[in-house]
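Quick note: the coordinates plus some simple rules give every number you see, no bench work behind them. Source: prediction; values computed, not measured. Cβ atoms are built from the backbone, for glycine too; each structure is taken alone.
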Structure P
């Protein structure tokens, strides 16, 4: 696929000039997915990719169907629904994330976690069999009484270098200063189910719309979240390092909401942060690493237009999975009740690197 590098001063720019910085390129050609999944029943919202380390070709994509009669759908790498793994009857599952190796019953267990908005609970399932390990759900934001202060939305899992695992949880609304996001330590309740212990409250909030998308960089130890219509905020993931905001970026050039965040890792410290520019059907791609002058400066490197419409959520992995996805898989939610699978090299084009 031929790509044109259009610079800010060029008269043929098709996107808002505010989204373009000197040296930044934009694909004027829409990147096509190689696979579009079978549709869900109601409304796709957010995906997560589970890599089968024993057989990467049998990796899975887990995606939410956001409805009062919602579900977690499970797909293979061909976009086909694996019916016996689908979890139905969930109360408006919003976002989903997963992690590898939580110790349950003395054994490392891979888990998928989704936020159940109506019940105000986290729902947790083992991978790849999708069996519940949450005693019917874990209550979040207990004691909060503000309007929509307990309506769960975003979720991301932080696995620290010492092996501790934390759930980073967001909601539909919350206080503007110092407590929109809550962080919980996950562990075994003694019976092989997951318990969650609150360890901190943090996070600035503009009050303009909401905070939904959350992503964690395990290797570098950072949390990122989208303050919709404002920018992406960055914090330390380790609760012992304090609650100071480290940066806010992507504050200009977005057509509407800042949405899903994904991190493509080239090494343990380099790569790309992809942020959904929902209103423009594109992803703005920033440097994962900072600059020599500022470790928390994330430069805009590229804007990629995608076929997926109005994407809320996304996920990306950097490992070869099969002959189709040799350099990684980027999964994007689309408003046609599907998820779109992209090859990383198609998103990267000539401007970005592949692993």
Structure Q
């Protein structure tokens, strides 16, 4: 294993799960402490026992369907250069990398490295990851705008808690619009670099590696820039069928991600169709706010803001914190465990087994 590979792998070392777990545990303890002041432990246990199991089962099924959608999409975007096994490793490790890095950073660099090690040139890997980010970010921006049009309710929760962004205290609504604006600008920049002026993107890479500190990567930057231009040309030649499937799979993936929580909330309380629409819309707002979280995988932030957005759907508001814990166990901490399980097997697959095969 070369030095560059070792450096990237250190960023997703299994020991990285310690910090988000500690942050999450601290917030969970805080939530449980608050719950204990409003709920008896026996009432919590009874509510969990009386949960509608078919909704919990459906939540798990929807979660698995979402992951399957991710695998299908990455295979499609790479023109099936990744086989099913490689796609599975990419998606699981992508989720893991996102879980151990701050939400504002994400696991992009790690994923480019992983796809590259699965046999796709680095520049093309970068282009495919950029394309995935463009699709996801466009969904966030468009879905958030449609939410205001379609959902006939107050989409922002009636809370007074503020968020701190760039040293300023802003409301949930303010945090949402700041985040959406940043996402939109970032997406436009990626679209420009990937589809409009890929040569300008290469020029930026060359300029960035022009100083003494980064000069050792200049040769690689030239190669990566050339590969991005090549990938851009390939993508621009794609027919409408390619883009239709890419867009529909993105809508499918994120809808499944959100519907999972709808199912989970329905397991613990009675909600109607209107509530389902409102919960779905609230998730879009909450997710975009979470994207600016400085903690790994929004650990702590997600558990804290969940009751602020969804407590009104429960007879006893404090019980929303219990559901928040289940939600994070399913959608976050499970992927920390999967990452710890898959990472050493992927390392053996690409650095050991493949080397022996080549011999």
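Just checking, which of P, Q has the largest value of distance in nm of label points 7 Å out along Cα→Cβ at positions 28 and 132? Walk me through the intermediate numbers first.
On the way: P: 5.4; Q: 2.7.
Once distance in nm of label points 7 Å out along Cα→Cβ at positions 28 and 132 is worked out for each structure, P has the highest.
Quick one: relative contact order in percent (Cα under 8 Å, 6 or more apart) came out at 15 when computed from one of P, Q, so which one is it? Could the numbers behind the result be given before it?
Working: P: 15; Q: 32.
Among P, Q, the structure yielding 15 for relative contact order in percent (Cα under 8 Å, 6 or more apart) is P.
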Top of P, Q by mean count of other Cβ atoms within 10 Å over residues 140-147, largest first | Q
One of P, Q was used to compute distance in nm of label points 7 Å out along Cα→Cβ at positions 92 and 340, and the answer was 1.5. Which one was it?
-> Q
So helix-only ellipticity at 222 nm (-39500 (n - 2.57) for each DSSP H run of 4 or more, over all residues; to 500), computed for just one structure, reads -500; which one of P, Q is that?
-> P
Identify the structure, out of P, Q, from whose coordinates FRET efficiency 1/(1 + (r/R0)^6) of positions 60 and 100 (r between Cβ atoms, R0 = 25 Å, to 0.05) was calculated to give 1.00.
-> P
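Work out distance in nm of label points 7 Å out along Cα→Cβ at positions 252 and 268 for each of structures P, Q, then name the structure with the largest result.
On the way: P: 3.7; Q: 3.1.
Comparing P, Q, the top value of distance in nm of label points 7 Å out along Cα→Cβ at positions 252 and 268 belongs to P.
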Which entry (P, Q) yields the derived value 0.94 for Rg/Rh (Cα atoms, Kirkwood Rh) = P
Output 4.3 (distance in nm of label points 7 Å out along Cα→Cβ at positions 212 and 332, calculated) maps, among P, Q, to structure Q
